[in-house]
Structure 1
Amino acid sequence: MEQKFIPLSVPNLKGNELKYVTQAVETEWVSTGGPYVTDFESVVAQYVKAPGAVSCQNGTSGIHIALILSGVTQNDIVIVPSLTFIAAVNPVRYVGAEPIFMDCDDTLGLDPEKLREFCKSECSLEDGKLIDNATGKHIKAVVVVHVFGNIANMTELLEIATTYNLTVIEDATEAIGSYFLDGPYKGMHAGALGHFGIYSFNGNKIITTGGGGMIVSPDIGQLQHAKHLTTQAKSDEVNFYHDEIGFNYRMTNLQAALGLAQMEQLETFIHTKITNYQYYTEQIATIEHISMLPFREDIRSNRWFYSLYLEEGFPLSRDEVIAAFSKQKIQTRPIWGLINEQIPYKGFRSFKIEKALEYQKRIVNVPCSTNLDTSDIDRVVACLKDMVRKS
């Protein structure tokens, strides 16, 4: 019997998705108008405890809008992580600003200690503005990515941002449902901590709308402006007057119908993610020099992605592990190539990138879909043990 393919991360559409999408089609509300859009925005805002939310086409467009609302222009600098998906950084270039790349810490998020060192040693605070000494440009914002459902060290990062008047844009595209269990931000969700938070509902995320994203902010005025910009900045809908450069970034009613059904299942999905992660952890405990990358203990993580960490002494390289899994029809992936090493970004500055290089070499992401069962995990672990035995 031929082995089935085990994908890395695929949607789970076993709830009311078909029902709600069918209703949208039957009522002919299929485009960017329709009740599911506002309902979905309301449900997400309530879930993450934000005063409001504005839907958009994807997480990338959400970050783009957040940068515009932050007043970032071509004369400014934005601090960004080196270890992330490139979509977190590209919008900085959309607005013409300059990125400066920062290292990660053990959360895989932006390292606050290096950020603090950079601000102290490479910059000056002039009239409340953080100025880059090398270029004289204003460092206006920082993009913080919550990687794989973990939460970056927001306590320190927000304190640094307050000290240096930096706008904090949280890329929480992988972290809806992750929140603090302890500390000064107890009960607060990833994405609802900074000036702006962005969620993604791409097909591989814990919940999906096929594509799509969401912008949240504690500032209702900024959310109203975000909605204006994402709907072509139309100031007079009857006469088609536009008072700014706007964007066609709104989510469709069909996407929102999917999203609403997915939100109904999010907590169930997270429970499954936590259970499967624990099972993986227990099953690989007997294999030497390898472990599951942990999540912070002071948070309830959605555990979106599961990462094997290849420790010193493990007999195979990252790429050898991925190739061996592939031969057994098990889809795995490395973590992203560092953005500061990508062709479009080789001319931009980095600050002491060290830990990100190590994680890039040692992480293998393994299947983590919410429809994964224990027999699938057993097969992944058996394959891992077999490749170690043969090495």
Structure 2
Amino acid sequence: MRRIAIVGAGQAGLQLGLGLLGAGYDVTLVAERRPDEVRGGRVTSTQLMFGPTLAIERAAGLAFWDGTAPVMPGFELSNWDPEGEPDAPVRRFTAAFDDEVRSVDQRVKLAAWLELFEERGGRVEYRAVGPAEVAALAAAHELTVLATGRGDLSALFGRDDARSVFDRPQRSLACFYVHGGAHEDADPAAAYVRNTGVPPTGDVIMLRALTVSGPCDILLFEGRWGGAYDCWSDRPAPADGLRRALGLLRTYAPWEYERFREAELTDPGAALYGAVTPVVRHPVARLDGDLCVLGMADVIAVHDPITGQGSNNAARAASHYLAAVVERGGRPFDEGWMRETFAAYWETARHTHAFTDVMLRDPQPEHVRRAVGAAFDHAGTAHRFANGYADPLTYRDWLMDPAGADAYLARLDT
């Protein structure tokens, strides 16, 4: 039985570990926190999963929340400049998703998957590790996969300058999990994924989710540096942060404030602040000379959450790496195989990374602004844009390519 170690118990690490167990491998998983500590801790993300990656979980037998996690049936994008012309209208479009979209608090999902991993005979070592400990794991296992970039571990993998656009965070981030949002039947968009952009302030994104205390809403503020949403450097206590967030909604998205004016935090750990530097790293780290470690998911490709792609990338990476390991049979997991495995995954992941990068650019490229702008006047474009989030490869020939965007827009005008 081949021995494999995985460092990190997030979406990617646990999904891969459970898949390897099911395929008959001896798997050791290194996790920093036990299931009860995960479940009772602070929120870690604004995870949003689309139809194709939900299907991956379902095929793996890991979709335990189909009956309880709210389904978001559509997408709404609003643009408004309250500091522009007097009585400036809100521009808005909505579009239905072709497939289900859900969000399950990682505290719920990862705690349950950790327990399942142990129930199925997986070995879990609950401890923090640094580079020396990772090297020891690599020496004792045929393959070691690093699935967490916390602390010094991400520094093991050098930055890939050819694939990395930014060298610093592009947004100031804050998110809040809340109960008490309005979801009346007369307001169907209240169940949608909604993004309100307010230049030069930033964006606020609303989504439905399942958390430790049941269905909830998530408010994610993506603040442009120096704008009104860039106001979290003092890391306020969660309740104070929510009051500040509601005040921002009252000014910059008053229709959303009316939905959330009675909102309360779901639990004491329901707030998260930070900033993310989008980056792509090289996939293989060398430790102690000849020991190689394979990086996975956001260890190698880090995204800002503005496009909701993080968990989807993790699920795709775990699925791809699992298939590559099984296909390898008894042959060694050498450095060449590691690089080939990542390169094949990157052929899909690069489209997600490019889409997220372009959504962060300020200003956005002219062809992107014109293509997205067409969605406000053309229902077919709105539908195409909204459903591209599920597979950003579909943006390649029209949204991401200047000539393709020109050709697409020309067809709309005929």
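Each reported figure results from applying straightforward, stated rules to the coordinates on display, with no laboratory input. The shown structure was predicted, so the numbers you read here are calculated from the model rather than taken from an experiment. Cβ atoms are built from the backbone, for glycine too; each structure is taken alone.
Given a value of 3.1 for distance in nm of label points 7 Å out along Cα→Cβ at positions 349 and 365, point me to the structure among 1, 2 it was derived from.
Derived from 1, not from the others.
Where does the value 17.0 come from, among 1, 2, when mean count of other Cβ atoms within 10 Å over residues 21-28 is the thing being computed?
2
With distance in nm of label points 7 Å out along Cα→Cβ at positions 221 and 245 computed per structure, which member of 1, 2 shows the largest figure? Walk me through the numbers on the way to the answer.
On the way: 1: 2.4; 2: 0.9.
Once distance in nm of label points 7 Å out along Cα→Cβ at positions 221 and 245 is worked out for each structure, 1 has the highest.
Please state which of the structures 1, 2 yields 34, 29, 17 when semi-axes √(5λ) of the Cα gyration tensor in Å is computed from it.
Computing semi-axes √(5λ) of the Cα gyration tensor in Å on every structure in 1, 2 gives 34, 29, 17 only for 1.
Among the shown structures 1, 2, from which was the value 3.1 of distance in nm of label points 7 Å out along Cα→Cβ at positions 53 and 309 calculated?
Traced to structure 1.
Assign the value 26.9, calculated as mean count of other Cβ atoms within 10 Å over residues 77-84, to the correct structure from 1, 2. Write down the numbers at each step before the final one.
Working: 1: 26.9; 2: 16.5.
Label of the source structure: 1.
Using the calculated result 0.5 for distance in nm of label points 7 Å out along Cα→Cβ at positions 157 and 317, pick out the matching structure from 1, 2.
The correct label is 2.
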